[in-house]
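Read-outs throughout are calculated quantities, based only on the coordinates presented, and are distinct from any laboratory measurement. Everything numeric in this text was worked out from a predicted model, so none of it was measured. Cβ atoms are built from the backbone, for glycine too; each structure is taken alone.
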Structure I
Amino acid sequence: MSIKPKLFIVAAPSGGGKTSLVAALLERDPGVRLSISHTTRAPRPGERDGEHYHFVDKATFLQLIKANAFLEYAQVYGRYYGTGRAAVQQLLGEGFNVMLDIDWQGARQVKDSFPESCSIYILPPSMQELRQRLARRGQDSAEVIESRMQEARSEIAHCTEFDFLVVNNEFDAALDDLLSIVRIGRPVRPGTKEGFETLLADLLKNV
């Protein structure tokens, strides 16, 4: 009996390690494909159309919205981002599990139109560690880091809407949890309810 391929949603605050975890998962599991989103923003150095994003102009994006071409879409800082419905359905039809790298708002939209999807939220071990990770990237000023921390607190407040929570304390352990959710439907190291409640209370105490 074959196992029906599934749609997985992965979200995390900035600095949570989502991008690195998803990239590592794709390397470890050839049965998983990452959905390539559409965006109206310009390509950054090194980004290629169809590999990192499908880059389109605003008029094209708005036409796609009218055609109900997106599972989810959002406008962020004046730019549009969206997940193409047809591409996801094609990958599922080919037998691949499909991974969506989106935020909690996009996850809500996908759950509404694709209720059988599985949602996973990547949590940092603490807000202090999240701040240190953002600082270590060396990409942002202190003001931008503080803004990202405020955004992170707001985003983490929605993590209980997700089917699974994975704490990215140690990368390899978090990757094992992510892989086991995709492969067998549960984390290899299931956290206790009390443990998650304590962590969430710490993460959200300043929200």
Structure II
Amino acid sequence: MDRGYNHLDYVFISHFDNDHVDGILSLMKEIKIKNIIICKQGENSENYKEFVKLVNQKKIKVKIAEKGERIKIEKDVYFDIIWPEKELISENVLNNNSLVIKMAYNEFSMLFTGDIEEIAEKKILSKVDKQKLKSTVLKVAHHGSNTSSIREFIDAVKPQIALIGVGENNMYGHPSDEVISRLQSFGTKIYRTDECGEITIEVNKNGKIIDINKYKNS
């Protein structure tokens, strides 16, 4: 959906798999972007090479973030970098070293998880204060695949709402029925892009959710 924006102040890229970065690479060609936040790369992929080329052409400021940093956007809005660490996970290197970030705005928070899998979730649980993971909204990892979203991780996040980005009738069978059931067992309200289309969340100045909008193409 065209929102009419002609510039972006900040863009966060979780990792450089096609389904997570293709749209951003297109945006980089079309509109002005001031800052892009990425994490340390464990693989010099073709997408990353294209990204570097565009960054140099467009003179975009890039920050390579790692666990423990906080990026302040404005007075009441910031992002905490939860993952990855300096020492990357070697197994499925792109997915498991996805940028995991928690956005906070007063009483509202949202945890973005990229495509991390069980191995990364367990490492995060062992190395990050669980209170820092607790969030109003969870962007469910890896499109709801059963390789992710272990019970202990969901329990630490305690999300009121879970968002699953997934294509309609996708070839992988995402999201997993097991993950859906697990989220429901925590009383979490689930919104899926294959059923809802584009999803936006409106919050008031105190960070209370006032509306969740769905834009499903007819």
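Among candidates I, II, the computation of Cα Rg over 2.2 N^0.38 Å, for residues 139-178 alone that gave 1.48 used structure I. Here distance in nm of label points 7 Å out along Cα→Cβ at positions 131 and 147 has been calculated and equals 1.9, so which of I, II was it run on? Answer by label: I. Each of I, II could give distance in nm of label points 7 Å out along Cα→Cβ at positions 51 and 91, but the derived value 1.7 comes from I. Quick check: 3.9 is what I get for distance in nm of label points 7 Å out along Cα→Cβ at positions 11 and 155, calculated from one of I, II. Which structure matches? Source structure: II. Ranked by relative contact order in percent (Cα under 8 Å, 6 or more apart), structures I, II are led by I, which has the greatest value. When helix-only ellipticity at 222 nm (-39500 (n - 2.57) for each DSSP H run of 4 or more, over all residues; to 500) is calculated, the result is -8000; to which of the structures I, II does this value belong? Checking each candidate, the match is II.
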